[in-house]
Structure P
Amino acid sequence: MSARSRIPLLALGLLGLVSVAVADDSPVLVLMEKVADWQLAHPRANDKEGKPDGWVNAAFYAGAMALAHDSASPRFHDAMMKMAEGNRWKPAGRIYHADDHAVCQTYLDLYLQHHEARMLAPTQERFDFILAHRAESPLAFDKKNPKSQERWSWCDALFMSPPAWARLWKATGKVAYLDFAVSEWWFTSDYLYDKEEHLFYRDSTIFDKREANGRKIFWGRGNGWVMGGLVRMLELLPADHPSRPRFEAQFREMAEKVVTLQQADGFWRASLLAPEHFPMQETSGTGFYCYAFAWGINHGLLDRARFEPPVRRAWAALASCVDADGRLTHVQPIGFTPVTFDPESSEPFGVGAFLLAGSEVRRLAAR
């Protein structure tokens, strides 16, 4: 869709978002609802990647839950209840695979509102089995070998699974769930986190590869998944937990690196260290960074003077990619490395990142 076709939406106030979005939250909420309504009305095809209990949709559900908290309308909460009932509150099929745990975050958030046992039981049964039969596979990633994905051997997994474990701890008080999330997080981090660049490799297959400019390959959305996962762990991790300082340190360290990689137009590119080779604007990674930075300011972990201007630029950039009907564009499709893609591409997980970002931008306005 052309820029001209977005003008009616810009007329709602988005044209001035660079200067007013953080000062006036009403355009932000209006836009969040419009984007969520479009996604709910245009579900992804129920194919291999688009299953209603799969990660592609689960990331959208996380954003929809944030919007349900902000919106006066019950329709977003009700849509998530309908989804969960349709899935019978069950995780997706693969027992150990992090992607198949992502939907549990929404089930557990709903449980924490309603406290109905049926909302909790399937997730608890799955995670109890994992605790009783812990995977011991190494983290060397092999897409053709399911055993290599029984632990969190790719950085996206840190958004998908650990926050579900933390929520199960919150719901039950059983500390073994939180202990598992924390120990497995650092097992993965010690393997995939580059201590020089302060960024995550997507997986071990990327370690020795380089971009055309000779730099290491750090995928934009991949590191966005991690920063989103850090937020969703930190929002629940107790203040006196012995690992909290380490989580906060990693969050700040990554934020300090990532903020330097934002481009002049407010976006982060698909390849963080080679933006010149992947010039397409990209909304899913940008959404997660906007979310993480705004959350960090709102919770006193990031300096407002340093990080609020990047948040403003990022939100304005995201808003510019919303069509008049509410469709979010410029979402890099499903993948695991930087690639070129159709700028009209849209995916539910990009919408999820957008909604999470908007929710924290609204909170930033109230500070």
Structure Q
Amino acid sequence: MKFEIMRDWLLEGLNDVMKAISQKVANPILTGVKIDVNETGLTMTGSDSDITICTFIPVEEDGEQIIRVIETGSIILQAKVFSEIVRKLPTNDVTIEVENMQTHIQSGKSEFHLIGSNPDEYPILPDVKDEYRFSLPSDLMKSIIRETVFAVSQQETRPILTGVHWSTNEEKLVCVATDSHRLARREIVPELMPESPFSVVIPGKSLQELNKILPDNTDNVEIVIADQQVLFKSRNVLFYSRLLEGNYPDTSRLIPSEYKTTVEVNGRKLLQAIDRASLLAREDRNNIVRFAAEGGHVIEVSSNSPEIGKVEELIEAIDVNGEDLMISFSAKYMMDALKAIEGQDIAIHFTGAMRPFILKSKESDAILQLILPVRTF
């Protein structure tokens, strides 16, 4: 195998692949990156057995030659070492040659010699059949991930809650995450829905890594769902993830349908006030902040720490309807929820001081956030 390639392209592709590579894997071959070169271009593959990422670099794009293939072939190289070498090469012109597993990397006056591994030892890529297929714009995919994945559970005691539940119903795609203390839901209507309804749980960690790779544009990301795998196809990147096994809890019954108090307020102003109040919130009580709506168009955000002091802040609300209310909640959970709705004017619906409450944008029901309060009174 021998080819010449532009370092910038090689590094960009390698950076994506490295997101799937871990040093803590049962199979040592997975600490390496697999490189395949043929007449059309170069494919790099990285995997930790849960996530597999393939990046393809074409021989040329838009009339610009990126790779000159002299001899086709495959090799596995230690990913961490290879990545560091490519990152620090002195020129943009790189020549890579493999002879009997010995890999020679040359750039300018620098020359590296690496010992490679047999590519036949690398696991075969998952076979994802087209059971369910649809597509979403890349920037929308990134929004969906940002608006839901923060609410997955960090505890492995209930593994199913460490993922985001994707399901279809009534021409909608519904994405839900919960750690049993809060819930984030996003509803989308794709242009082309899968013909049959589906219900899968995608690991939160997989979605976080996918988010780092997806471009901030409107290019379509193709999504293919099979029995135990999901595949996201974006331009020259294939991102495979295993799916979590088990039944996701029915979260629809957690969402209240009747409210006793509704507060409409600017999301950014409320976020900033809670952020300030949390500075004095007692850390040993999960960063608790109090929220009071007691008549008029003013709400009060406060926190109290006997060792440090207390803070109270009044915020002008757009509208307050219903019963007077005093409630306490985790400042972190509330701030995460408000960030997901991105500073728009929001409506907060309460059903009592110890009942879950929900946050929505005033403009749309597409994003819903639910938080369980904390007993402090």
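Read the figures in this text as sums done on the coordinates, not as results from a lab. This structure is a prediction, so every number in the text was calculated from the model and none was measured.
When semi-axes √(5λ) of the Cα gyration tensor in Å, for residues 229-340 alone is computed for each of P, Q, which one produces 35, 20, 16? Structure Q accounts for this read-out. Looking across P, Q, the calculation of helix-only ellipticity at 222 nm (-39500 (n - 2.57) for each DSSP H run of 4 or more, over all residues; to 500) that yields -5000 traces back to Q. Structures P, Q were shown, and semi-axes √(5λ) of the Cα gyration tensor in Å at 29, 24, 20 was computed from P.
When relative contact order in percent (Cα under 8 Å, 6 or more apart) is computed across structures P, Q, the figure 23 traces back to P.
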